[in-house]
1. With distance in nm of label points 7 Å out along Cα→Cβ at positions 104 and 160 as the yardstick, tell me which of P, Q scores highest.
2. Could you tell me which structure in P, Q was used to calculate Rg/Rh (Cα atoms, Kirkwood Rh), for residues 8-63 alone as 1.16?
3. Taking 0.8 as the value of distance in nm of label points 7 Å out along Cα→Cβ at positions 128 and 168 derived from one of the structures shown (P, Q), identify that structure.
4. Upon calculation of distance in nm of label points 7 Å out along Cα→Cβ at positions 72 and 216 from the atomic coordinates, which of the structures P, Q produces 2.3?
5. Of structures P, Q, which gives -16500 when helix-only ellipticity at 222 nm (-39500 (n - 2.57) for each DSSP H run of 4 or more, over all residues; to 500) is computed from the coordinates?
6. Out of P, Q, which one gives 11 for relative contact order in percent (Cα under 8 Å, 6 or more apart) as computed from the coordinates?
7. Once Cα Rg over 2.2 N^0.38 Å is calculated for every structure in P, Q, which label goes with the largest value?
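Where a number appears in this text, it was derived from the coordinates with a stated rule and is not lab data. Predicted model only: the values in this text are computed from it and were never measured. Cβ atoms are built from the backbone, for glycine too; each structure is taken alone.
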Structure P
Amino acid sequence: MKLLFVADPLHTFKTYKDSTFAMMREAASRGHELWACEPQDIVWQRGGQVQAQSRRISLTGDEHDWFEELEAAEITLTSMDAVLMRKDPPFDAEYLYTTHLLTQAEREGAKVFNKPQALREHPEKLAILEFPLYIAPTLVTRSIEAVRAFHATHQDIILKPLDGMGGMGIFRVKDDGLNLGSIAETLTKDGQQTIMVQKFLPAIAQGDKRVLVIDGEPVPYALARIPQGGEVRGNLAAGGKGVAQPLSESDWAIARHLGPILAARGLMLVGLDIIGEQLTEINVTSPTCFQEITQQTGWDVAKRFIDALEARVQA
């Protein structure tokens, strides 16, 4: 197969932990052809098809100079067997425009994973609203007064922007309410920007679990990202320690319920974030933790993903 990865610049990859790299490595081991581009390389013009200035690469096996460019060419997305949208957030206007171009490529016959329409319809913080049975007390608002009322009810809360990643912009306010007004004003930009507020879950001490679901089927191990050094955030990017562990009974229940629903919408790869028994986010843009789970358990996540991709392309 010819695979086009729409991703961040290749030179920024941390190959020892990057899940897109793990996908590439597994695909290359099967003889698949690897192409890569960035969102800004994708263009469309009337009378033609969606194209991208892309590079065909091979993997060198070196940790730093990890790829070699074999050729550069402007390719039509329909000439690829699969297009994998792996651009990291933020989910901003440019990300949204890229998904529209990818939808046009689908109209022309390209196969895109995850499906661009599904990416647009499942913003990672807000997608949990569809599944209230599994989530903690949650408020979505731009009203500072609503935030104050939520805090008065729940006492210990987490506030976070809707477009962040890696734990950026997350604040905890305890029962003393210290700095609540300032934090709410800053995050909402004085009531002009919508945020999410959730009841603080003490189970974060045991980790913010990343549960991967591939084509509707849960990976049997989660990566518990455990906060370190007094941090409230477990995100690996915020210094959390990743510990792989078997899914709990509640993890299985959540993943088995959501997995088939999301897969049917074209979300072949999903990362569920679970604290204790509560679902906190549904990650669809570029779910990660492949390598940490595989290294610690021997369960090959990238192999399962490429198996699923091959099956989807051949269907």
Structure Q
Amino acid sequence: LIWAAIHRIESGLNDFESQDIIVGTLGLLFGLIIANLIGLAFARLPIIGAYGPIVFSIVFGYAGMSIAIRKKSEIIALAGNLRLGKSGKDHGSKHKDMEFSGKLLDTSAIIDGRIAEICSTGFLEGPLLVPVFVLEELQLIADSSDLLKRNKGRRGLDILKQMQEDNYIEVRIINDDFDDVQGVDSKLVRLGRKINAKVVTNDYNLNKVAALQGVAVLNINDLANALKPARIPGEHMNVLIVKAGKEENQGVAYLDDGTMIVVEDGQKYIGSTVPVTVTSVLQTSAGRMIFVKIANE
């Protein structure tokens, strides 16, 4: 019976991550310490003194373990900060600004899908943290009556599952939530401040809001723009003008990577490939635009 019980415990523990077991054990020990301290205060009381320590141990032991597992990300972040603070004694104040290495994934970054390719190259360090409220939003999108939204939600869930299976980078689901905050973006920003983590997104508005509140952001669109070939004013190239621009006589063309090219006086060349000269380049977090003029004019 004892061996059967041990095997049951082992099989049950296999379903938990090693970090959950370590943090849960520490929480259990802390709860038992508190239970024993309280039990000593009631030790000489009749009835309560005999059974109190047992009840206190069960209640506080379970509470300590449960709270520690729920607050795992905060405990890990705190331990990281303490470790950095200890090493800072030898290396001066340069470690004060070092951040927790975890990255919070936004819903838009998951659905976009490029995050999986970035992780597979090894350029992004983990762990990647997926809050439970982001998963809930993905599930709502996947259950939407709108076909396009439903496909996006399912794509996001498939990408997360594939990233966990590929194991290029550690992907953790964290249970931190804020019932007093409305909106996934607001919760992400608050959680980023709480655990000192960066937010990975391609949402332009979230990028601005997070920056205003002091939360570091890794914008996938910024990374994509940085990797696009640089276009220098005066450079010559050939483009296919596909439609008219917003302003009078403007034409619009696109590079292979999707970059928009605004062609001055190019409306009359719609449907034709023409040589152009770059006049200026405008780059923002929302994307890059190249302004050109017809080369032979």
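1. Sorting by distance in nm of label points 7 Å out along Cα→Cβ at positions 104 and 160 in descending order puts P first.
2. Of the options listed, only Q reproduces it.
3. Q
4. Matching structure: Q.
5. Label of the originating structure: Q.
6. Q
7. Biggest value here belongs to Q.
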